[in-house]
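Please find the structures below.
What follows is calculated from the coordinates using simple rules that are stated; it is not laboratory data. Everything numeric here is computed off the predicted structure, so don't read it as measured data. Cβ atoms are built from the backbone, for glycine too; each structure is taken alone.
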Structure P
Amino acid sequence: MSITFERETVEFQPITITRDSVPITSGIATSITQLGVRPTTWVDAVTLGTKVGCMVSGLSAGSYTIWVKIVDSPEVPVKNAGSITVV
């Protein structure tokens, strides 16, 4: 399912990440790429209150994938967190 944003928006998009049903709220990086493109640039996740996510802003009209990377040791999992559409 894709969420739609206006291209002028500056809006927080929450991302829920759990391990063993416990929310992970630290050590998270995010990347927003055009649909079909793998992430190469990462930024620290944004925390608003108790929620973790990314800021959607400055994107041209199109379809995008939100990626998350959990910075841990020894594993560093990268997951597709969903897609958004900018109009």
Structure Q
Amino acid sequence: MDKKALGLRVELLESPAPLLVIIARLGFVSCGLLNIYAAEKLNVAAVTVSGVKSFEDVLDAMVRAVTSRAKKLGIEVGMKGTEALKRMF
């Protein structure tokens, strides 16, 4: 099983924090800039964390929102980003 993830960081000129997303085989973990409601509507496994400025922050932060598909993978609000990402492989 491939356990590689793709990290995407985009510096936004007018934002104090970058757009951050870590994409795994079954879903993604992102900062709050991405729309969790759109991910839910599209039946994507996705979680959001907030207050993050680096990939390390994303992995250490507590999950704030979870789609139904992510819940089926055992991901819950309150777990760390690292644990959520591990369940997306």
Structure R
Amino acid sequence: MAQANEQTGWVQPLIREIQEEFLAQGMARGEALGEARGEARGEARALLRVLAARGFAVSDEQRQRIEMCADVAIIERWVARAVTAESTDDALE
């Protein structure tokens, strides 16, 4: 019995090390995701300000589409379009 414990005694530290690595990776992914969501929210607010400054109405459906978009590149494209668009629909094409 003592010999079995000696042979498997290395397993628990290895399991702990693996668990800690997975936890660290998960935390890093969560942090990156949170940063991306925050950036998307900021861009969405900027887009809504541009549309308001241009005097464009934003429907509830359009507002939801803008606020729910998590792709920063798409929102940035909408912001660029909003500067010269004829309407909110044009900006969101």
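So semi-axes √(5λ) of the Cα gyration tensor in Å, computed for just one structure, reads 53, 10, 8; which one of P, Q, R is that? Could the numbers behind the result be given before it?
Working: P: 22, 14, 11; Q: 19, 14, 12; R: 53, 10, 8.
Structure R accounts for this read-out.
Looking across P, Q, R, the calculation of helix-only ellipticity at 222 nm (-39500 (n - 2.57) for each DSSP H run of 4 or more, over all residues; to 500) that yields -26000 traces back to R.
Figure out for me which of the structures P, Q, R the number 3.6 belongs to, where distance in nm of label points 7 Å out along Cα→Cβ at positions 26 and 58 was derived from the coordinates. Structure R accounts for this read-out.
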